[in-house]
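Taken together, the values in this text are just the output of simple stated rules run on the coordinates, not laboratory data. Remember, predicted model here, so these are calculated numbers, not experimental data. Cβ atoms are built from the backbone, for glycine too; each structure is taken alone.
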Structure P
């Protein structure tokens, strides 16, 4: 995965020390009712399927970051509808020794245009998946990614968040 330039700059000062970074997840839906599909990307770094994810740039609005990431990773234009979930990831240790924890803001989004495709080097495949088929994805979705998708697909107004 490419490292954003601002993170490279931070790493020059802090080395591999633990960084707290804001991240976004864009759960992109297409269709309605029984025809609803969710956009998944297959990550190039570990081969897992996830919704579109990314790091918020300094000064960037998180919803803008979600739309930017969807365009950069899958070449689709989306509407960000609502904040669906707020959570904190476990510590992530990268092969080079860098360590990060992410504040994840998951957004429920609607596909507007574009034929989903691999649009950068962060993924190796993209696909639309019916919600009922999410348990059949191989390799299986990680539980924390499934929780993000479930929150975005829920018919709720308020965001979900951990309280303890």
Structure Q
């Protein structure tokens, strides 16, 4: 007989009062960390981002060498993983299998990097995408919201701004 995983019921955000509001995710994370460090049951808290937007940061110009290098580096890590696992299933030398996995991983990764570069000819740059919010609210269950709010007042006194 199979056991089913317990159903997790997330609290409704509207039922959880705001106990602190911050302009960056790092500030909200530090506030929740402060709550955790002071014995607050953080499993009864959460962070809600408002007014989300996508921000794309251009990292540089794409090139054949850069694409092949990035692919090779990714493939190398895959090769390390394969090289660690193969000795468990084969009788081969762990060092030889590791080096072989790294070499093949880097080779195939570089090839996939080049294919990726050539298939995206129209996009001549590399970028990173992030989702950011204008405001981050720390919320808590109504039963413990006053405790959280009082602790965060102390946090604000210790860490202004």
Structure R
């Protein structure tokens, strides 16, 4: 199959997913993944469709394949780290989720979505203090709420030391 044909079939499968035809998209993507096992974009889209169908365990190897080798464009790499981390968390692999999301944040520092899902995974691993710190910093820096912004400096201060009551 030529690269052009593969790209057309991938675009068609993505269009099916976006149109709500999830089972048809999955079938097309599984065929593409079998024919192009090393293609990061195909693997990413195949992982995504499995997540969309609630087939998280089946999504994991495709997410891992999509991140191997660094061929996935940055925007999709960010999505793959988020998808893999979130999926691992849902599956109860909390430590792996933390590791995956931290790796994603190393590559994409300050990404609010990765930080949010990392906070959830940290909570699941019993790292409640770090999870709340992360969420408070994120809230202070991203919230448009006037009340949060009025107390932003205090929130940022307490995010550094939650036990400080002075």
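Of the structures labelled P, Q, R, which one yields 30 when relative contact order in percent (Cα under 8 Å, 6 or more apart) is computed from its coordinates?
The read-out comes from structure P.
Which structure, out of P, Q, R, was helix-only ellipticity at 222 nm (-39500 (n - 2.57) for each DSSP H run of 4 or more, over all residues; to 500) calculated from, if the result is -6500?
For helix-only ellipticity at 222 nm (-39500 (n - 2.57) for each DSSP H run of 4 or more, over all residues; to 500), the value -6500 is produced by structure P.
P, Q, R: which one has Rg and Dmax of the Cα atoms in Å, as calculated, at 18.9, 67?
Clearly, the read-out refers to R.
A value of 3.0 was derived for distance in nm of label points 7 Å out along Cα→Cβ at positions 27 and 99; which structure in P, Q, R was it taken from?
So the calculation was done on P.
Name the one structure among P, Q, R that Rg and Dmax of the Cα atoms in Å, for residues 75-138 alone of 15.1, 39 was derived from.
It was calculated from structure P.
Of structures P, Q, R, which gives 0.65 when FRET efficiency 1/(1 + (r/R0)^6) of positions 19 and 107 (r between Cβ atoms, R0 = 35 Å, to 0.05) is computed from the coordinates?
On the way: P: 0.95; Q: 0.05; R: 0.65.
The correct label is R.
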